[in-house]
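For reference, the structures are reproduced in the following blocks.
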Structure 1
Amino acid sequence: MSQKVKIIYLEDELKDVELVEAQLISEKYPFILKHVENKSEMLAELKKAGCDIILMDYSLPAFDPLETIDELKITYPDTPIIIISGTIGEELAIETLKSGAIDYVLKHRLVRLTSAINRALQLAKEKQKRRQVQEILRISEERYRLLAENVSDIISKHTFSGEYVYVSPSSEEITGFAPQELIGKNCYDFVHPDNVAQVKKAHQALTKNDAASAVEFQFRCKDDSYIWVETKSRKLKPDPESKEPTVLSVTRDIRERKAFEEQLQSSLYEKELLLGEIHHRVKNNLQIISSLLNLQAMRIDNPEAKDVFQKSVARIRTLALIHEKLYKSDNLAEIKFVDYAKSLARGLFVAYHSPESQISLLVEGGDARLGIDKAIPCGLLINELVTNSLKYAFPDKRNGTILINFQDLGESYCLTVADDGIGLPENFPSEDTMGSRLLRALTDQLEGKMEIDRSKGAKFVITFSKKSPKPKYQI
């Protein structure tokens with residue numbers, strides 16, 4: 001111990017003071033001793049300079065040691081007291097210890113003094129730490145209580161079995177129950193029967209980890225009506241008294257939010273019905289246009305003009321089929337593209353009178369879904385390429401296969417249309433033909449890249465990003 005211990009010694013016999021000093025010096029104990037002869041001098045010295053420890057003779061004239069100890073405990077609670085006496089019985093010794101003295105040392109056994117002082121200082125230090133911790137806890141509890149009693153949400157604490165231990169005053173405003181009407185009751189008794197299992201599951205999850213849980217349920221109010229609330233809970237450390245872990249919950253009234261969600265859901269349902277009807281009507285209108293063009297084509301004798309009409313009809317049917325798929329889909333914004341490609345290709349086989357027994361159709365791919373902004377250009381690409389294969393790849397009723405493959409590559413999609421026919425002409429793609437210009441325009445619309453393989457028949461590979469194409473023009 002490098003720092004000297006400051007001692008106040010209340011003793012009326014100077015000889016006894018000298019014996020105490022001699023004992024401490026003999027043990028090379030670092031100390032500063034202030035001798036006082038009566039209670040008044042001791043209190044004056046304490047007020048003036050304080051001390052680390054008080055040594056006190058038990059038997060002084062006109063002096064009540066127990067009363068003095070009680071006073072010192074109030075005024076100087078962190079200063080330890082040791083009784084030094086020549087004659088003190090066991091009963092008196094126990095009484096002084098109960099009053100607040102740390103220890104007692106007999107004058108004829110001063111060899112115990114240094115160890116008693118060290119022990120008293122250590123106990124005082126621990127006591128001071130406990131007092132500081134208790135003060136911090138008290139301030140923290142006051143802040144917590146102030147917060148809990150002034151927020152609009154209900155703050156509560158309950159055991160894992162469900163018994164309320166604490167409920168904030170806001171419970172009365174939200175549920176009609178005053179805090180004292182809920183404390184001691186089981187929280188699950190106020191949960192709607194349909195939600196009890198869900199709430200218990202959320203609380204049980206807290207026993208397995210320290211993460212917070214959140215659950216929405218209906219709470220029974222004092223008037224027996226139910227309101228929607230959201231509760232966020234977290235496990236607390238075991239209570240020092242009950243040694244049982246508890247759950248801290250913050251419960252919020254979400255009636256307005258629920259009403260808004262229901263209104264939003266209703267509005268969304270109405271918009272889905274409207275959008276479905278729009279797709280249905282667009283499909284019908286496109287089919288009418290297609291039928292009118294077909295009727296017109298039947299009156300045309302010029303083969304080239306008739307071919308133009310047939311291609312226009314096929315392109316319109318391609319668009320109509322997309323709207324039909326969207327109308328029948330559970331998702332009005334996207335379609336399963338492979339299903340759409342199968343329907344589109346089979347329609348082209350029928351239109352060009354090419355039975356699948358002569359030319360095989362193979363459509364491959366997963367369950368990827370495309371929005372209308374990508375499905376339309378992809379559908380038109382399939383229409384152009386499959387039409388060309390049916391018309392030109394298999395002359396003289398040759399057998400063969402047309403392949404459509406659609407793959408999800410993670411960041412992008414890949415559409416492949418291929419056939420094992422006679423191959424492409426040398427000048428393909430030509431700048432002059434409508435079909436070539438349309439293929440390039442549709443690929444550009446997808447912001448994609450087209451590769452052509454002529455090694456075995458004709459193979460077109462179009463790769464494009466999943467991101468929506470940027471608008472070409474901005475206003």
Structure 2
Amino acid sequence: MRNFPYPAILITLVAAIGVWSLNVLGLFDRYDAQVYDMAVRYGSRPPDAPSVLLIAAREDELAAGDLMWLDAIEKLEALGARQIIFAFTPRSVSDRFYARAAQLDNLVFGRFLQFSAQPDEMDIAPWPSAAQGVESRLIFGIAAIPPADSGVYRRNHAYYRLENQNYPVLETQAAKQMMGQDQLLPESAYWVNFSGGPDYLPIIALPRLLAGELIPELVRGKSVLIGPALAAHEAGLHTPINRSGNPGISPLVFQGFALQTLLRQQMIHPMPEVWQLAVLLMVSAVNVVLYQLGRYQFGIFLTCAAAGVYAVIGWLLPAWFLLWPPVTALLIAQIAIFILVSRYKFRVEEATTRRLIMELSGQSREKRQVPGFYTDSEPWAQVVNLVKQTLDLGWLIFLERLPGQYYVREIIALNCSLADIDERRRDYRRLSYSEAMAENRPVRLQKRLFLRLDADYEQYLTPLVFGGEVLGFWAMGLRVGKDAGIPDFFTIVHEFSIQ
């Protein structure tokens with residue numbers, strides 16, 4: 001990643017596409033389902049007035065005959081029920097009941113599935129013998145247990161395919177009858193909207209209907225779903241609205257929620273996979289930028305804040321927009337980006353710190369080292385200043401030996417001019433150069449002076465030797481008698497000449 005020219009783009013693609021792939025494979029379904037259940041259980045949107053009324057019948061009442069069921073139909077018609085739905089097919093009634101049912105175009109029956117003669121195949125249970133002759137005029141839908149996801153019932157079938165033909169489920173058939181064929185209904189399993197909680201749909205016991213205790217306002221304009229009540233020994237269906245200690249809702253209540261979902265067109269849809277990828281890419285790109293704005297503590301705060309935002313989105317979208325976002329995938333992508341960006345920043349900071357340490361270490365070594373003589377822009381000026389501060393000389397001249405030759409040339413002078421030099425040949429094989437080299441110490445010039453100056457100055461010449469090699473010569477002038485005032489004058493000059 002460090003060698004990639006655009007690491008932010010790489011982090012975005014790795015996090016978004018990687019998490020999206022895992023989500024498509026279903027690795028986050030279990031966690032998404034738990035978050036979805038909480039969002040539905042504690043929904044943020046007040047539910048609309050229910051369009052479905054449930055009438056629960058005991059097991060012995062389900063086996064009743066014409067007297068009960070014909071009376072129930074007539075009373076519901078009189079109360080203004082918009083639709084009457086039997087979640088079962090009455091077996092103990094006569095042909096009078098089915099003849100009356102055939103006259104009503106707002107009555108739907110539920111027919112159960114049974115095992116077919118073919119292995120591993122299902123078939124629709126036949127009509128009771130009392131319905132013979134009018135079964136073609138009776139409207140029905142398949143009554144079956146909905147599909148479960150890890151023991152939780154969140155979805156419902158829309159159709160069953162039997163013998164190469166699609167048969168609508170009871171709730172789908174009832175919704176089509178009420179809404180018309182031009183309304184778009186799910187073609188496959190859909191998510192049931194449980195907004196309002198377990199007490200949202202009104203449930204009336206069948207004896208209250210038969211006793212005439214219902215008022216028209218409770219029934220008028222509603223789809224009345226009649227089905228078996230949940231017996232005390234029966235386990236209900238575990239749904240997202242189940243609370244602790246609740247045995248679950250009855251199949252009748254589940255069918256009521258499914259029908260309410262279809263009638264109100266409130267099916268909750270999971271976000272399409274292409275949208276999920278687009279959202280993950282966008283969120284990843286934004287977070288890659290944000291994580292670079294602060295330190296590690298800021299990254300932790302941003303991750304926690306983003307998790308809270310995703311929780312709020314998962315709570316609001318299903319209720320208000322009927323859309324379920326990939327909450328778990330968003331959270332995993334957020335954490336992955338935090339880890340990748342933090343790791344990259346750590347490596348960059350580590351490399352930068354190491355480079356700075358190396359640079360500072362090099363600069364420190366350079367400062368500690370005394371610069372070389374020839375590395376300075378004016379090396380002989382340093383020597384002149386040092387000698388001037390140590391010895392009170394009247395004048396001085398430094399000469400440098402030419403490489404590979406027996407001649408020297410003037411380098412720098414103090415308190416005199418190079419034109420004052422009396423010795424013109426600059427051949428250090430001649431006196432007084434040879435004498436100074438032979439003595440390898442400062443010598444006083446008596447016979448052949450170096451400069452044409454007055455007699456107030458005594459002249460000295462000393463070789464500049466390093467490593468046994470003569471590098472040049474140092475000529476100097478000191479007022480007469482002043483050498484006695486400088487302790488160890490010749491020793492100091494000699495030490496300078498060999499350094």
Structure 3
Amino acid sequence: MFRKSKLGFIAIAALLLAGCGGGGGDDVSTDPVSSQGGGGEVADYVKVDITDTKVVSTVDKAFKPDAKREKMYLSVWSEVASHELFMRVVGEFTKDFAYDPDNNVVYEFTVTFGDEFTDTATNIAADLSTAPNVFGFPDDHVSILYNAGALAELTGSNKRWAEENNVASAVSGGTINGKLYSYPQTADNGIYLYYNNDILSLEDVASWDSIIDALKAHSETRTDGLKSKIIFPFGNGYYNSAFFIGKDYDIEGAEPVFAYDPATTTMTTTINDERGQNAARGMERILHTPGNADYIIDGDADGSLAKFSNKDADGNPIVPEILVGVSGYWNVKNFVDLLGDSISATKLPTFTPVSAEGELLPQMQMGSLAGSKQMGVLQLGAAEAQKEFFSHQIAQYLTREDTQIKRYPLGFGPSNINALEDPSVKEDIFLAALAEQGQFAIAQSTSVSGTFWEAAEAFGTAVVAGEYAAGTTVVDYLDAFAEAIAPENPI
């Protein structure tokens with residue numbers, strides 16, 4: 001078995017704490033401190049070179065000259081924003097696993113990095129022979145990778161390590177039929193409300209009704225001829241599903257509004273039951289109450305960030321056009337850069353459902369889809385057990401507590417339980433908003449299938465337009481939505 005070098009850990013940790021420097025040709029180790037073989041820590045004899053795409057370790061031949069020497073070639077796919085940190089962490093791994101004393105084997109590693117995350121599952125499923133050994137992916141793609149036979153199951157100590165160190169919601173993102181197939185990297189995929197705290201209060205943004213009222217009142221004070229607005233992408237299923245996900249959260253024993261089985265790729269839904277119909281009419285009310293349209297932008301905050309800014313292109317103070325928007329943790333840096341301390345965040349608002357008779361019903365909390373980023377290990381089988389073992393170790397190094405803490409400033413919210421308790425993370429008001437919304441969220445990976453998105457877009461687009469076929473209402477479109485995503489088991 002391997003004994004991890006304490007010296008190797010300290011050396012790499014010091015480099016990480018010193019900050020991430022340039023990429024090409026970066027040597028993250030020192031030369032061997034002794035030319036005499038057979039003594040000292042193995043890390044003293046390991047040289048690690050980092051280029052733009054590779055981490056290569058070599059072990060001085062003076063170390064254990066009688067040992068068997070093997071070269072191990074591995075590959076990692078992740079988003080490019082993480083490469084510099086990940087490559088340094090892998091450099092640490094190559095030192096810690098350079099020597100197996102039980103079998104007297106010296107290992108030299110070449111680990112190649114690729115820039116892929118969003119389309120990882122699609123690319124691997126298309127050609128398994130091109131798959132890397134370790135790869136990041138969104139948790140809602142786990143079924144694609146599982147059905148392609150790409151994922152090595154986490155068992156024994158690997159499974160315990162992942163489950164004990166990460167929040168349950170992130171662990172569930174890599175779980176299929178009770179078996180775990182990936183290591184959680186983050187628990188930050190989800191939406192919440194951003195708002196300008198110079199102009200609006202927390203009470204102002206508590207409900208859609210109070211938001212519209214506050215925007216109307218503020219618009220009367222403007223001198224630029226604009227209306228103050230909220231932006232929300234009603235045609236996007238990731239967002240418009242929020243009107244339905246929260247409908248039953250306070251009803252004990254209620255069937256899930258959306259349920260997806262990754263193993264069978266089948267989905268069920270209760271979206272068009274009575275409460276779902278009331279929610280659809282509530283969504284319709286927001287969009288089509290006379291005058292409301294002046295204060296609502298149907299769109300994605302990502303494409304309208306400049307309208308949140310309190311400064312013009314020359315840096316002069318202005319009153320932002322958009323005061324409220326729904327987005328996720330991926331936009332934190334953009335909002336902070338635009339508004340500094342003037343930006344706040346909280347859970348999604350409530351809204352007013354409407355009965356079939358037109359009665360305004362008690363407030364309903366908007367829910368959301370919660371997701372995580374995962375890291376999988378390529379299933380290789382017994383013939384390449386050693387390579388699969390090293391792949392699991394790399395995945396653990398890249399998802400462990402200290403890596404997640406160091407990755408947090410890059411815009412990745414931790415899934416590691418201890419990392420979430422780090423002072424810098426706990427003070428993050430945006431992660432706090434995500435956590436607050438989390439009590440009304442459902443796991444995306446076990447809730448919706450690939451058929452969901454197009455059907456949700458069609459429904460949302462129809463409600464925004466408000467132009468239904470003759471003799472139909474929003475409920476008919478809701479029924480069509482349910483039929484499209486769960487043809488064998490709609491309500």
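Every number in this text was worked out from the coordinates using simple rules, so none of it is lab data. Everything numeric in this text was worked out from a predicted model, so none of it was measured. Cβ atoms are built from the backbone, for glycine too; each structure is taken alone.
Taking FRET efficiency 1/(1 + (r/R0)^6) of positions 169 and 313 (r between Cβ atoms, R0 = 41 Å, to 0.05) as the measure, the highest value among 1, 2, 3 is held by 2. Comparing relative contact order in percent (Cα under 8 Å, 6 or more apart) across structures 1, 2, 3, the highest figure comes from 3.
Have a look at 1, 2, 3 and say which one yields 146 for volume of the Cα convex hull per residue in Å³, for residues 249-304 alone, as calculated. Corresponding structure: 3.
Computing helix-only ellipticity at 222 nm (-39500 (n - 2.57) for each DSSP H run of 4 or more, over all residues; to 500) across structures 1, 2, 3 gives -15000 for structure 1. Matching task: 1.43 is the computed value of Rg/Rh (Cα atoms, Kirkwood Rh). Pick the structure from 1, 2, 3. The structure behind it is 1.
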